[in-house]
Structure 1
């Protein structure tokens, strides 16, 4: 019996660039034609992407959106080093090699129809993918997406028309794409961006959770991706409200298919601590196994 069926999804695919736009904060959104990966990807999946034909080492990048029918896959990334700098120079029509989709995805549970999605920085893309997946496949769910960034968001924010009890007055900025999908979203930052919550995503999430009665809170599960300190704070928030929580970890990777074991993290299990590979044993893990209670 194959105990890791997600590994059978991985393909190598040449992917022409369909669109590539730059945004403030050295952020870019790139759309690639990769129909096999688009068919197989699930929220939390990532690819190992070739940034340049002359750069042998690939870079792991989370998937933000897919359109299985049209055959495209979309990514948000930030230029932070040589590889992503080369990637930012790719033009429409050029082809990149993708290895993917890779990794254990997020899992939704029918008994928790009020998912709380929390994304920070380059951890925003998996939350967008998750929201889209919920919209298409779980129409009865009522997700709330909270996003945080200390650089300008890679989209033009707008006031939300979806009212949310428990959200502080004046916190009305949302992601237009999610608003168009009918999914509630709110933004947080310490940079005093208009309409954004002045504080951490966990503080905004706590304000919302405090307005729920016990029966409503029983319907919530938290899903999150972002920097390690943010994920630790999200795990602490989940424990505070006794909520299940899944987190997607970010680690440097060499092979991304489990061979090099260069992306291992310590996971707590009933049998004791184990070292797990973020690439193929994750990137999604139970928050309590990573950060404890």
Structure 2
């Protein structure tokens, strides 16, 4: 299966894609919009996208792209994010003057950078891409912050391991497919939905109360502005389905229909973004 990712080989998205589909062929893309375009046009069978980081929060652009495109989330996984200072062979920690990485990675390594004031942090489009640049330029005074996999992929060396500020650093990734090819996972126990409510008092409360009345457990809620309509919002919700065991899961499809019908009574737009197995990991109780 050819899977599109935003970023270069050796990135955390690359790691997530192989965790989701171990024999995948990776299609690197410079931008997230390009990832979804490759999926739309059939150049990729699926896309692996980060949706939420345990420290930095949600990847908001990806919520917008999930709604815009006719796609469905079919799986999720968690990747432990471990940042490392990487340089070319022959470089030394004391001589590094510039450190390149994605802005989120730089922000997650503030203490290390503060402890090495001779290093200037420079934002780059991708963690693995910053290592790729090192390999191309062979600059002994430059370094990158990225994964161990990126160092191995580009033949670089690690000067300092695990330099992130917080070890409890995880990113949740979605595997996304075109809606007509998504299929149905009989073990799905989680779903994602997008909806809008009328701009009047109590409309969001009414929608959430309808879900609560069904015993639906929400695990996440996120709001995004509606483009062209100031102060109106789209709400993205993750919720558990079929959470009472195999018998309940057998009726997950009808449960999804009831959830969507309950929302439609209070919402102007409701779109299912996908149903899938909840990832195993920190704060996650179900199996993958």
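Where a number appears in this text, it was derived from the coordinates with a stated rule and is not lab data. It should be emphasised that the depicted structure is a prediction, and the values quoted were computed from it without experimental measurement. Cβ atoms are built from the backbone, for glycine too; each structure is taken alone.
Determine which structure produced the value -8000 for helix-only ellipticity at 222 nm (-39500 (n - 2.57) for each DSSP H run of 4 or more, over all residues; to 500), calculated from the coordinates; the candidates are 1, 2.
Working: 1: -5500; 2: -8000.
Derived from 2, not from the others.
Looking at structures 1, 2, which one was Rg and Dmax of the Cα atoms in Å, for residues 212-267 alone calculated from, given that it came out as 14.8, 47? Only one of 1, 2 returns 14.8, 47 for Rg and Dmax of the Cα atoms in Å, for residues 212-267 alone, namely 1. When mean count of other Cβ atoms within 10 Å over residues 28-35 is calculated for each of structures 1, 2, structure 1 comes out greatest.
Upon calculation of Kirkwood radius over Cα pairs in Å, for residues 76-219 alone from the atomic coordinates, which of the structures 1, 2 produces 18.3? Label of the originating structure: 2. Looking at relative contact order in percent (Cα under 8 Å, 6 or more apart) for structures 1, 2, the greatest value goes to 2.
Tell me which structure, out of 1, 2, gives 16.2 once mean projected area of the Cα convex hull in nm² is calculated. Numbers along the way, then the final one.
Details: 1: 15.2; 2: 16.2.
Going through each structure in turn, the value belongs to 2.
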